[in-house]
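Participant: Structures given as structure tokens follow.
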Structure I
Amino acid sequence: MECDILQEQIAYYRARAVEYDRSIDAASEIEGAFAKAHRLLKERIACEHILELACGTGIWTQTLLTIGEQITALDVAPEMLELARQKTGDERVHYLLTDLFAWEPEREYDLVFFANWLSHVPPHAFEAFLHRVARAVRRGGSVVIVDQDAPTLEDQQIIQDGEEGRVYARRSLITSGETFTIVKAFYDVPHIEATFSALGFTTSVQRLDECFFYFELWRH
């Protein structure tokens, strides 16, 4: 079943690509949180090589271009990557079609960034994914995570399998109304912090609002 859900999650984001930006703009409840996160990113010291995981349509890639010389942007949806290419139009960004559940880092980066992705990682894959993220960061480098640890109004319809600890949510497309089931797991911030601390990172977290956080981690 888990594999089926992950495939349905990919199908959802492929189908949602053309309406993704519009749906984000319409979500007024998260507008302030994301604006604050973009400001925090822009205030960071510039670096050379950035890895962006689950880049989507390039909303965050545009901000990363203000602080990075080169960006490698990964996503599993070719439709998302094509929109990101059109949006950024910058040769400093190298886009790669990649399944992040099969991804293995091939080099180290100054900064690894991902937004609104960790909550789509199922609990059984959580620690393995964060270990791969850690291996992608050079010593002295950092990780920035923007995500949520509590449900928004959109997240109210939750399906939880308590025995397996799996958490899912229903999502519908704006245009067609077609409904998909995806992973939606709200990870406790101290749990994320403890996992990275064990891997040799120091951490700092800022609340963006009651649902979203901006997590920054530095590798020793």
Structure II
Amino acid sequence: MVDLRKNRHLDEELAILRRLLVEMSELVDEQVAGAIDAVSNCDLDLARRVRERDDEVDALEIKVDRQCERILALFTPVAVDLRLIIAAVKVNTDLERIGEHAKNLAKKTQHLERCTDLIGRTKIREAADEARKVLLEAQDAFLKQDKIRAREVLVHDERVDRLHDESLESIANLFSEFPDRTKELVHLVNMSKSVERIADHATNIAELVIFLVEGIDIRHGNVPRPAEAE
């Protein structure tokens, strides 16, 4: 006999988990948008606010983890509910890492006064805008459990990778052209890497959507799954 009361309580706890993930997603998106604006406009005040709000991201990460632990302790979720818990834990980690990269990006703002002319000769700003688009698409796919949108994210991430590669190539040429500005150019390399990592973590979220909806783990497609390895 199905315990309807238990199912109802599980649904309520899962609803709380979803609300926390929505809150986490919105905050992290604000952090990324703020970091990009701070870098683009050399806005030191905005960069400071982005760094300060990183504590809020960390606090929400803990709340999501505790809610997942609570559900596992009180109930025995199976099938799609269990996949949701697994996905939520991993999405939570990816969102926290995106927030960390946004903070690191904001930190670079203080160095931009000395290298704004150099940034314009890279694709960093263009890559940052594309990375945020990938993030928004991944978040939307996760919240709507939209596997089609999730697969589109995987394609769009390739554009960020190309822009990152182009930026690194441009920066390598700048090292030769401006050997006396090595410190500024190293900052640009780190900025480009942070932008690329934001898109990578967003792509992880999209892959988790496919796992959640289809029960298929598409990460590391060339690695045999346990059943295949036997």
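FYI, it's all coordinate maths here, none of it is from the lab. Here the structure is a predicted model, which means the values were calculated and not measured. Cβ atoms are built from the backbone, for glycine too; each structure is taken alone.
Participant: If distance in nm of label points 7 Å out along Cα→Cβ at positions 148 and 172 comes out at 1.7 when worked out from the coordinates, which of I, II was used?
Facilitator: On the way: I: 1.7; II: 4.0.
The correct label is I.
Participant: Supply the structure label, taken from I, II, corresponding to Cα extents along the principal axes in Å with the calculated value 43, 40, 32.
Facilitator: Numbers: I: 43, 40, 32; II: 75, 43, 26.
This value belongs to structure I.
Participant: Can you tell which of I, II yields 25 when relative contact order in percent (Cα under 8 Å, 6 or more apart) is derived from it? Don't jump to the answer; show the numbers that get you there.
Facilitator: Numbers: I: 20; II: 25.
So the calculation was done on II.
Participant: When helix-only ellipticity at 222 nm (-39500 (n - 2.57) for each DSSP H run of 4 or more, over all residues; to 500) is computed for each of I, II, which one produces -28500?
Facilitator: Answer for the origin of the read-out: II.
Participant: Among the shown structures I, II, from which was the value 4.1 of distance in nm of label points 7 Å out along Cα→Cβ at positions 12 and 140 calculated?
Facilitator: I
Participant: Moving on to the next point. Could you figure out which one of I, II the value 1.8 for distance in nm of label points 7 Å out along Cα→Cβ at positions 68 and 116 was computed from?
Facilitator: The value was obtained from structure I.
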